[in-house]
Structures are given as C-alpha cells and as structure tokens.
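What follows draws every value from the coordinates through simple rules; no lab data is involved. Remember, predicted model here, so these are calculated numbers, not experimental data. Cβ atoms are built from the backbone, for glycine too; each structure is taken alone.
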Structure I
Amino acid sequence: MPDGAGLEAENIVIARSRRKTPVFLVHGINSNGSWAPDISPVLSHFLEPVVVSYPQFRRLGWLKVILEPWILFGGLVLIGLCWWSSWITPPTTWGLAMVVLLLAFPAARIRRKLAMSQVTRQLGDRFKASPYVVAHSFGTYLLARILIEIRSAYIRRMIFVGSVLSPRWDWKSMPQSLGLDGVRNEWSSDDAVAWAAGIAGHFVQHLGASGSQGFQHSIGSVHRVDDPNLPCTHCVGGQSALVHDVNFSGHGHSDSFLARDHAVRYWLPYFWSIDPAEYWALLDVCRRFSEAVDHGDKRTLRTLEVQLELYDRWSWINDSTLWSELESRIGEARAGRVNRADVARASYVFCVSVGTAVKSDAHDSVLTMLNPYWALSNAVRRVVG
C-alpha cells in the first residue's frame, strides 16, 4: 500500500517530466478576467495556463463594440457647444449628430481589430503547440475571428462560456489546417448578456446569442446536450459532431461556470477527450474507494473491487474494465508475466491516488492524479518498479 509522502513525491516527478500543453484563458468585456487566475492553479498541474487580456473594452464595453466613444462623445459635445452658442440651427444639429454616429460606427471596427491584434501578439508562437482554449463572453468572438484570419494557427479543443458569437457561425468554414478536434459551448437560456449580444448582432457581423440558445444545428456539425451530467445521446453508432451545445440553463453569464470545481468536473476531462459524465462517475467510484480505505470498510472495498474488475467499462480505455487495462499494461511492462496480486495492488494505488486528488485543494501536487491516464501510469510504475 502506498504511503502519502511517497505518492506525493511521485506525482511531482510525473508533473515535471511532461511538457505541458498551453491553454488560453480569454476573458470578456467590462472585465479584467479575474476568473482566469482563480482557476489557473488547478489547470497548471496539467497544462500551461496563458491568461490573455486586452484593455480596449475594459470599460463601456458594449458601447465600444458598436460605437467608438471618443468620436461619439467628442462629436456630440462639440455639436452641443455649437448649438448652445447659436452657431448652428436645430436641423443642422440633428444632421451633424447623424454624421457623428456614422463616423463612430466604423471606428468601432478599428477598436475590435486592435483587440484582436493584441490577443494575437500575446498568444504568439504558442499557437504552434496545438493549445486548448477557454473563452468567455466577448473572448469567444475574438478567438473565432482570429482563427479565421490566422492560417498558421493550431487549436486542439475549445470551450466557450457565455458565448457572444453568432448562432449562425459556420464551423465548417474553419480552416482544415487548424486541426480543431472539438468545441464545447456551455450556454444558458438565463444568460441576459448573451441575449443582448443577439440584438447587437444586427449591427456587428458575427456577434450573436449562441451563449443563450446555442449554435444552429446541422447534421454532423452540432449536437445538443440537454443534461451536462449525462453523455451526449447523439454520439452513438460512430456519429460525432465538432460542436456540442451543453445546456447549463439556470446559470447566469458567469456564475459557477468560471470556478475551480466546474473546471475539474467538466473542462479537464473534455481536454483529455473523456466524456465529462463518465469522468465524474470514475471520480465518484475512486472517492468512495478512498473513503472506504480511510474508514477500514472492507465490505465496501470488496464491492468496489468486484465492480471495477467485472462490470464498469470505460470508453476512455477502449471500453475495458480498469482491471483489464491494468493487467494489460503490467503484462507489457513485464513481458507477459502478470499475477493477480500485482493487478489488485495497481488497482488499489489507482483508486486511492485519484480519490485523494478529488479531495485535495488546487495547490496540492496530488491533484495531478485527477488525470486518469497519469494515474494509470503511476499505478503500473509503483507495481512494476
């Protein structure tokens, strides 16, 4: 049985021995993205968080998206002074006000371009490392536009939260060279900000309410997941989709979306190509196993051991049981020499390490065992030596 100090030391070695894939964290408007540093500690055990910021929309964000305030306010103030001084007539005043509006509208496009340029510079060469993305609110719009324009970018998977991208966004038009494997769009019918973006979309191309209604569905491109804690019912018989609209109705524009527990439960497994519903079921089994060990509950331990050996099959290990997967890996490491005691010990190490990680805080190195692939390698290493 593993001791806590030994397990922690081994986890540190595992984490440091792997080159981490970048994950871009892009915030929305009227925000400095405080959620990004909050969840970075838990992500940093597995990935390289890259917090992306842009000051162009820090204040008066929605106004700046549509109209440039320097031209709008400056022009209106100048017109007001001229009218107050009786230098212009009322009809002329209204005419000049319309001119100001017409000038402020295209100028806002320049501000959006500047924000895109600043984000692109911050991402830099990390695009070549096939990174992941978590984008919130206006960050979803910026990232989508950037990926259309930069043909040398590579992205593995993206998670959108409170998206303000148009529901009509054509995902099939994304460059093939991008290598995009999947998009998870977490939307909520209670997201008032995304709903307002739908109105703004009448004035700004590609802006819309995909964060409050999801993307328009077409065969083979978008699947809707009505319960985030259940697998996609459409991904059966080899049918898959690039985009999954995951229904989080009941949440607001940010709420618990941008929190540590949400990142562990839904985002990390998605980056590892594991169904979040199945991943949570695995964590629950390991948590109960670890608690049974702590309390000396042999009956529960035996029940869970039988469950993991004979019944529970996991798609992330090719529909094998945990026992079969460990047996196969130990056999490969020992050139076919496997005994039942070794597999039982490896199963014990796996469940205890993952179960311990579930209860750990964001700064604990044991958290690395939340990655089940790493936990498998760690269990086999401790048995084989």
Structure II
Amino acid sequence: MKIGEVGKTFTNTIKIEYRSNRTFIDFDVLILDYNHILGNQGVNDGKLFQQRKDALSEFLEHKKVPLIITAQNPMHPNFVFDNKNVSMSEVLPIKSFQLVSQRGETIEIVPGSKFSDFFKKYISYFHYTSYFSEFSGNPLLETPHTKKAISFINAECLILPPFRRPLQDKEDQFLIELIELISNLKKDVSKAELPQWTINYHLPNEKETKVEIQDIENQLQKLNDRLDERSKYLSDLALKKLLLTASGVILETEVKSLLTEIGFEILEAEDSREDLVIQYGDEIAVIEIKGVNGSSAERHAAQLEKWVVTYYERTDKKPKGILLVNGFKEKELKDRPTEIFPHQMLKFATQREHCLLTTTQLLGLYFKIKTDESKKDELIKSLFQTAGIYKNFSDWNSFLEYE
C-alpha cells in the first residue's frame, strides 16, 4: 500500500510537496498536515490551492478513502486570498466546519465507535489545540465533561488531533491499524453522516444505550486488565519449570529469582561461576548450582567446599554450604532415579555439613512457603540445619500434578 503524506508527521510515508504538481491519484491513502500546508503560502497561491483542491477531489472520487488530516492549530494564520481569510475546509475538498481554540491533554474516547479500541492504544500520543463547534460526521474523540468534539470522521476526511510526542517504533503499527479501519468504514461513513446539531436530539433508548455501551466497555477494560495480569502471572509461573530442565546461567538466574521471592537476600552472584552467596536473617549460605544429565558427583561437593572455605577466609564468617542440583535434567521427572546424590559422596558432604538438595525439592519448598507463609522460617531453618541429603519434598507428586 502506498501512503502519501503532505507534511512530516510520519517517517515511513512517501512525502509529497504541496506546491508541486505531483498527482495524488498514485497513492492509496493520503495524510495531510494542515499546519504544514499553511507554510506553503505565497503571492500567487490562490490558483495553486484550487488546483490541489481539485486534485484531492479526484482522489476522493476514485479512491473512496477519507483523507487523514491532522487538525489546524488555531494559533496559525488562515490562508489569505484577495484580502479574505480562507478556512481549512475551503482549501480542502471537505464539508465546512468551525474550529475554536482550546488547548488540553486529557482526551476522552467516544463510546461505541469502531475506533474506540484503536484510540485506547494510542490516546497518550495525542493532545488537542482546538475543538469543533460545527462539523458534519461522527465524533471520535472529545473533551472531558464538556463533550466537545476534537476528532471526527465523515466520507471525505478523518481529522485527528495533533501529536504530543512521536510514535517512534509504534508508527508502522499505528498506520496499519488506522488505514485498515478507514478502509473498512468507508462505505458505512458515507451512510452515517449527521450534522453536529443532531447530537442534541435523542431518540428513544439512545441515551440509555450509550450509557450501557460505556458500562460494557468499562467492564471489558477491567477484564482485559485482569487478563493481562493473569497472563503475566502464568508466564512468570511457567519460568519456575526451568528448575526442572535448565543448567548454567539460565538455571542460576531462576534460582536467584525464586530465592529472592521467598525472602533471601542475594549477597554475591558471580557471572564467571555457578555459585551464590545468600543470607536469611543472621544465616549465610554459599550455594553451588549444577544442572547435569546424570547424578551429582563428588567433585561438585569439593567445589562447594572450596567456595565455603574461600568465603570464610575472606570474611571470617563461616557460611552454610548448599549443593543444589538439577540431576538427570533431560529426563521427565517420572523417569528420573530417586538417588540424585550417590552414596560415595555422602560421607564427604555430611562431614562438612553440606546440605544436598535438588532443584525439584527447592521448587516444593517455594510453593509450600507461598501457600503457607507461617512455615517460612521453619522450612528455611531446615536447610541450614541439614547435614547430608535434604529430606523434605523428595516426592514431587506431593506438590506437582501430572496428567
């Protein structure tokens, strides 16, 4: 689709110099920045603007797509032909309307419009410098409380308020959605044109229906907000499954997140190695994190002891050593052996009071604390008191459901 623009509002449109003789009929959609057109005035512009108005009329006749126009700032002067002020609606082939200067940033969306969802996404990008005291068409945006139209659509044009900030990376999506809307509405708009004064006359059930539509839209917004919130929760929850499958930095990152959630403070986390230093109350622990395709090994316990001794020598504080292992990580839980820590490493680990637990057990501990906060101190204390294999949550069926 070829989008032509007289102005510089958008970056990815084909620019048309208004004072040129470039045809408009080449384009599928036209965007006109009226304030930019104002800057093209000259001594003999009367004939030029009539020619461009005729060319735009041809575009509307053949393309049958409304012009997209950003509204005039009333602080800008009108055109002057033969010592006479000429309004925006006289320069462009659109029905007459009247602008009143008024500036504001809070904009309300007219309920029931097919543009409602579109404007909900982009309303923060607009402000207004005027409202329409007279116009023909359907209002889309209005001032709060006073309900004065600041955007409307009819068969010839869609007039938007000016942008308060650039769209940047949202520009392409903005144009795609806007053009799809006006393309789908072009037949309906021509049938639905009503002069502004008809707003003051209400048909039976019209006011009640508008209120009902507004209530439904408010309910939909609340549901959408709830959907977004629950979707984010589900996405964050699913990441916890990385404790069952991951290794390396990915596993370490999720372990840090989980431990933080249940009240641990991360004192140190080195990118160059898979260990953490954590604190809960007065207790400090060094954690060696491993994700392996088989069982744990003696070298893992030896590496943990190295970090324990290094920390002790550096700080003069004796930390608890915790070996956290995601064993047989490429197997499903139901197919994993029950012994992740082989017998030959237990004596070494127990003598040094290491706590040996799997990431699956840590996941069970996490969900127990999240469902019963009163158990938190007791469960965390059990980690610091364990010398050897941690006993709690060894059966994953007690906190995970398999189907």
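In table form, for the structure just shown:
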quantity	calculated
Origin of the value 1.00, where FRET efficiency 1/(1 + (r/R0)^6) of positions 61 and 213 (r between Cβ atoms, R0 = 41 Å, to 0.05) was derived from one of I, II	I
Computed 0.9 for distance in nm of label points 7 Å out along Cα→Cβ at positions 165 and 197 - originating structure among I, II	I
Identity of the structure behind 6.7 (criterion: mean projected area of the Cα convex hull in nm², for residues 109-220 alone, calculated), options I, II	I
P(r) over Cα pairs in 10 Å bins from 0, in percent, for residues 245-324 alone derived as 18, 53, 27, 2 - corresponding label from I, II	II
Ranking I, II by mean count of other Cβ atoms within 10 Å over residues 157-164, the structure that comes out highest	I
Which of I, II yields -12500 [helix-only ellipticity at 222 nm (-39500 (n - 2.57) for each DSSP H run of 4 or more, over all residues; to 500), calculated]	II
Comparison of I, II - label where relative contact order in percent (Cα under 8 Å, 6 or more apart) is highest	I
Entry that produces 35, 19, 15 once semi-axes √(5λ) of the Cα gyration tensor in Å, for residues 125-316 alone is calculated, selected from I, II	I
Origin of the derived value 4, 16, 15, 12, 9, 9, 8, 7, 7, 5, 5, 3, 1 (P(r) over Cα pairs in 5 Å bins from 0, in percent, for residues 205-260 alone; candidates I, II)	II
